[in-house]
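Trainee: I've put the structures underneath this note.
Read-outs: derived from the displayed coordinates by stated rules, not from any lab. What you see is a predicted model, and the numbers here were worked out from it, not measured in a lab. Cβ atoms are built from the backbone, for glycine too; each structure is taken alone.
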Structure I
Amino acid sequence: MMFQGMFRSKVKWASLSLVALSLAGLCSLYQVMFDVWMTAYPYANPTEWRARFYIRLTTTIVIGFLWSFVALWLFRQRHR
């Protein structure tokens with residue numbers, strides 16, 4: 001009985017983290033696109049914006065991997 005409650009709690013937190021990671025991914029994608037635009041903007045410092053672009057692109061990729069891992073875990077837990 002105790003394990004079933006722990007399982008439901010894990011699924012609930014995984015679902016909430018999936019929603020949070022989705023929102024974080026959307027914000028991160030917006031930032032990446034803005035950095036690409038600012039890198040091409042003629043009056044901006046392209047070196048600074050390129051560095052920000054690489055940092056935010058890496059963050060977006062990490063969020064994507066975490067989102068995929070949580071989504072796969074939830075899928076496997078619900079289809080046992």
Structure II
Amino acid sequence: LYEHRMFQIIAKYDAEIILMQNGNGNSDDQVVEEMLTSLLAQAHQLKIAGIHSNKILLDQGIGFAKTRHEEAEYMHRLAELIAT
């Protein structure tokens with residue numbers, strides 16, 4: 001997502017953007033931490049570009065390149081994503 005021109009267009013038109021985490025299907029114990037790190041890093045770049053936090057939506061990407069274990073872990077720890 002690190003496309004500077006896209007950031008400029010989003011900021012110019014005060015648009016909303018959905019950041020979706022795409023996993024690789026390789027389960028480990030840090031799936032939620034990796035998801036949060038990835039999404040928050042992208043959101044930070046958008047904020048630097050002048051896009052307001054209330055225009056940035058975070059999507060866990062349930063059903064996209066994730067194992068059932070990862071999806072269950074994301075759902076179980078959904079409050080951590082909401083808290084961000």
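Trainee: So Cα extents along the principal axes in Å, computed for just one structure, reads 40, 23, 17; which one of I, II is that? Display every interim value, and only then the final one.
Mentor: Details: I: 63, 15, 14; II: 40, 23, 17.
Label of the source structure: II.
Trainee: Upon calculation of helix-only ellipticity at 222 nm (-39500 (n - 2.57) for each DSSP H run of 4 or more, over all residues; to 500) from the atomic coordinates, which of the structures I, II produces -15000? Walk me through the intermediate numbers first.
Mentor: Values: I: -33000; II: -15000.
It traces back to II.
Trainee: Comparing I, II, where is FRET efficiency 1/(1 + (r/R0)^6) of positions 12 and 52 (r between Cβ atoms, R0 = 41 Å, to 0.05) highest? Each step should come with its number before you reach the end.
Mentor: Numbers: I: 0.70; II: 1.00.
Greatest value across I, II: structure II.
Trainee: Relative contact order in percent (Cα under 8 Å, 6 or more apart) computed as 38: which structure among I, II?
Mentor: Working: I: 38; II: 41.
The read-out comes from structure I.
Trainee: So, one more: For which of the structures I, II does the calculation of distance in nm of label points 7 Å out along Cα→Cβ at positions 36 and 60 return 0.6? Write out the running numbers ahead of the final one.
Mentor: Details: I: 0.6; II: 1.3.
Working through the options, I get structure I.
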